Structure formats: structure tokens, C-alpha cells
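What follows are several structures.
None of the figures in this text is laboratory data; all of them are computed from the coordinates on show. Not measured: the values here are computed from a predicted model. Cβ atoms are built from the backbone, for glycine too; each structure is taken alone.
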Structure I
Amino acid sequence: MKALITGATGFIGSHLADHLHAKGYDLRVMVRPTSSTKNISHLPVEYVTASFTDPASLREAVRDVDYVYHVAGATAAKNREGFFAANQVATRNLLDAVAEANPGLKRMIHVSSQAAAGPSSSADDPIDETAPLRPITAYGESKAAAEREVIARMGDLPLTIVRPPAVYGPRDVEIFKFFQVVARGFAPLIGFDRKLVSLVHVDDLVRGFIQAGESDRAVGETYFISSEEFYTWEHVGEITARAFGRPRARHLRIPHALVFAAAGISGFLGRFQKKPPVFNFEKGRDITQRYWLCKVDKARQHFGYRQQISIQQGVEQTVAWYKKMKWL
């Protein structure tokens, strides 16, 4: 089997490439001329240079592959239009290319996000796939719009949508910031309320992607791929502190008002920088929510997905990797 991966040079995409290669897939990865391939340089892959704004290059990218894993997307953008161009329009163009150049495709897996569905309302009501889409940021709205593009083509193409929550593991640069602070003896906590999150190790996540891709039952379906457990950041901080050899971490509470003030300043300064700011007012709104929880019952029932990596195992492995690579 041959699989095309978009976004293969990034955090999640590179781990997906590792797992697909281990299962014996031939790999084609879509790159830009400026892409860094260090995360997948150890793999025997076919590189294809293509752009989501160039239909001819997309048709060449998808031609003659059995699977397409669409991982690429924007998690930061200068404005709302940037999110929609990178997430919704790019997905629409990729679907068009598949329909024109590879009508015999076995499956396309579209990687969305829990941000498309939004946070859950309470600790007792984690969202599932039947919940209406209620995104709270432009990023989430653009991912929801991309999902609607996929759903509109489900009658014509073999498509599956997968939604990760927060993801951690080796090569991650987002939750890495949390690890950096804990390495100094502090566990940063947003606000003074008790927040609960679904948090999945990247290896569990991409294994779920592949299970969904290989399951006939998953055609035309949407799944959350996540941890089966829910976590508080206090608990994650304590486990991380122990992974660094510390008996405990000192909790560092950051008021919501301070989060939004810092986010506003960061967003404003980001307007004058070449790269879009990762932290802005909308990101502040995102991280101040009490409950980012989702159920994985459907994935377990349809293709046997289970969380295999405990939070302790995952954090210890991730910290060891950061140390080995001298990130910490």
C-alpha cells in the first residue's frame, strides 16, 4: 500500500510517517520548497513538491496512492482569512484533486481537531461525535468549515474525519513550553478553577488514525481519537516534575485576566512580525476554558481503538526525548 501524507514534516505527521513505515506502507510526502525534512529524514520516502493553491501539483501528489492522510493545516495565522485559506480552502482543493486524479482511492483520512467541536460543558458531559459543532475561535471555525467540506463529499469519496484533542510527545513544540517551566520547578496553571483536559500521546493518536484508515466501517464517519482518561494540569505537572527527578512542582497560578492581557499584547506585536503569533487573544480564550473533554467510545466500538500509553509513561518518554535532543 502507498500512502500520501500532507504535513508529514511536522510533529503529528512525522510520527504518522514512522508508524505507517513500520507497518510496511510505501510513503509519499507532500512538501513545500522551504520545508524542513529533518523529522522524516531517517525514512525512505518519496518527496513531492506541491501547493494547496496549485491544483495541478495536487493532482500529481494524490495520483496512484491508496491512502491520503491529510494532516497539514494552520494552527496560527495573521487573521481569520489565513485560517480559512489554510484549513478549509486547502481541504477543498485536496478533495477536488482526489476526485479528479484518483477516483479509486481506498481512503482519505482528514485530520481535524476538537477545536472544531469546541469545549465540553461540564466534567460530567464530555463531547462525542453527535455533538453540534460549537467552535470558539477562528481556528476552530476554520477546522469546522474544513469538516463540512469533507462531509459534503462523503457520498462520492471514501472519507473519514478524525479529531485529536491536545497532543503531546517527542518533537512537540507547543506543550513543550509547559515542560520547560516544570523543568524549573514550577507547574503553570491557568486560572484558579479546576480544569480538565483530554490529552493524548502522539503514538496513541497516529495509531488511531491508521486503525480508522484501515477500517471499512469508518468510511463516512467522524471519530475523536484521544485518551480514555481525563487529566488536570496539576496532575500532569506532578508527573512531569517526577520525570525530572523532582519530588513535586510548585503550582504557579496565572489569573485569566493576566492571560488575556499577555495574549492581547502578543497578538498585537505579532502583526508586525513575519510569522503569525501562536499566542493571541483567541488562544487565550482557548486555554481558559474549564473542560476540553471528549469521548472515544465510538472509535473503540468501530475499530477497537484503546489508549495504550498512560500519562506517566508518555510524560517520562517525552521528557527523556527532550533531554536526549538537548531541548531541555
Structure II
Amino acid sequence: MTVTLQSTAILDMHASLEEVGKALEAKMDEILPRPDGLESNIISLHDGHMQTQSSSVGDEGIVMEAMRYASLSGGKRLRPFLTVTCANIFGVSQHAALLAASAIEFIHTYSLVHDDLPAMDDDDLRRGKPSCHVKFGEAVAILAGDALQAFAFQILSSQEVHSDPYVRCELVRTVAKAAGANGLVGGQMLDLAAEKKHLSVDEIIRLQRLKTGEIFAVSCEVGAMLGKAAPNLRNALRRYAHDLGLAFQITDDLLDAEGTREETGKHVRKDEQRGKATLVKEMGIDRARAQAQTLAQQAIAHLEVFDTKHVRHLQALAEYVVTRKQ
């Protein structure tokens, strides 16, 4: 079945995406350390609470500058949007949702900074700007990525995110698993290894579920966990996000094969040049596009356990990801 766009729903979703993006940008700007050391909004633990504190900054200021450069450079913000939207379903406060969403975005940003390095995908352009290692050098980019990942867990462990220590521990555990060897990192390793061998369709799907799908899934799970959602609802959101993430990745690969640098904000035709394993390469453009449509429809079907008014933005997002041009 082909996903059919409903213009009003897509426009409403875009408005919400823009609203969350602006709020997220403000929250990240507020909490990221500042290289000048003035009004440095560093999250610290004091009796379980986060505080804004000033700090003197020395040579480490360049890492802070790189962290801010990579994190505050725009982007679609789909993962934090999923976190905030899912948190809204369960009545979570905007403050807690945005903090958790910031942690998710810092994990994603760290992965992009490392992904772009010459030892990995060797990309010198990200979101229409020079990649972090091009701007600051490889060593600083590696350290900035490391710092962003550590900062994400510092946020998730804070009482500001949730008052229940069990929930905080579960947040840290679940995000760590999604970001580690059984998730994002494992998927990236499979992606690098795939440049030297042929993968079947099933192997490519596994690669992309790990590299992209796990972070999409945990983005939804975090929102549900903040609201102490019932297991069946949490699992429904996780299944939705896995299908959404794979549809998103296929569309990304289609954009690499068919898009332009102006549209995507990064170099295109890189997958073909590097011999990367993609469903577009294995299935062809038409079949891959049809597969993305099917996955988007499956994602929407997982949301049937919810009241439609609460998940309308998630439904519209599934429709949007397979038609986007960026």
C-alpha cells in the first residue's frame, strides 16, 4: 500500500517539528558548556539537582566550542521530536522532555561527528557546513564527540529529568544499549565491514536497524519511559520507531543516489563511490522506494493502540519521511 500524504496533517506536523526544534535549540544552548567560561551553563549534580554555574575555562574551551558547533548547527531534529512527542502522549512536563531529548540529540550528534572522520565515512560537509573535524581538526572532533556522549548520560542521570531513581537508571541503561555494540556502534561496524563484502537484503536490514533503527526506537522509548507507560504501549512505540527508522534510512540512501548537494546539505553519490551496502543498491531504486512506503505504512499500523489525536504527529511523520527531499 502506498502512503498518501494528507497536506493538513503534514503541515501540522511540520509546525510541531519546528516548534520542538526551536525549544530544543534553546535548551541545548542553555545547558552546553561555553568556551568563554562566562555564564557557563554546565549541568552539575548537587543533591540530585542540576544547577547553572559559572566556571573558568582554559585550553579545554576549544572542545566546548566544537561541541556547540556540532550540536547547534541545525538539522532535522527528528529523534528529539520523537522523544518530546511520545512524552507528550503520557503527560510528561516539557522541561523534562526537552532535557531527555537534548541527551538523545547529543548522542546522535556525537555519532555524526565521528561518522564524518576520515577513518570512517570521510565527509567534509555536514548540514551544509564544514564537518567538525574540518573546522577544528581530527583530534578536537574526536574529543568533542566523546564529550557529547558523556554529557548525554550526565543529563539522563539527573533528577531534573525524572524524580524516580529507577526510571533514571532505566533511561541510562536503555540509551547506552541503543548507542553501543548492540546498536549504533555495532551498526556502524557492520557498515564499515560491508565495504569489503557483499551483503544480502536481510543483512543490510540488520545493519540499518542497528545503525539507524535503534536510536529511533530509543528516542520513542525514552518519551514513554518518562511517562511510566505500560509495557504494551512502550513496545508499540518501539516497533513504530524501528519501521520508521528503516524507512528513513532507505530514503536517505535514495537521496544519496538521486538528490543534489543543495537539497541534502552534504555530498551525494558517496554510497556508490565507497561501495556501501544499501537496499537501494541491492533492490534497485523502484523496489527500495516501495519498501520504504511499506515500512511507513507498517509504522502507522503500530500506533492503532493509541487514541488517534495523541499520535497524529507520529502518523504524519511516517508519511513525511518517505517523501522528504532533505
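Ranked by FRET efficiency 1/(1 + (r/R0)^6) of positions 174 and 198 (r between Cβ atoms, R0 = 30 Å, to 0.05), structures I, II are led by I, which has the greatest value. One of I, II was used to calculate FRET efficiency 1/(1 + (r/R0)^6) of positions 254 and 294 (r between Cβ atoms, R0 = 25 Å, to 0.05), giving 0.50; which? Structure I accounts for this read-out.
Determine which structure produced the value -21000 for helix-only ellipticity at 222 nm (-39500 (n - 2.57) for each DSSP H run of 4 or more, over all residues; to 500), calculated from the coordinates; the candidates are I, II. Computed on structure II.
Computing semi-axes √(5λ) of the Cα gyration tensor in Å, for residues 166-221 alone gives 32, 15, 7 for which of I, II? Considering all the candidates, the number was obtained from I. A value of 17.8 for mean count of other Cβ atoms within 10 Å over residues 102-109, calculated from one of I, II, originates in structure I.
When mean count of other Cβ atoms within 10 Å over residues 14-21 is computed across structures I, II, the figure 16.2 traces back to II.
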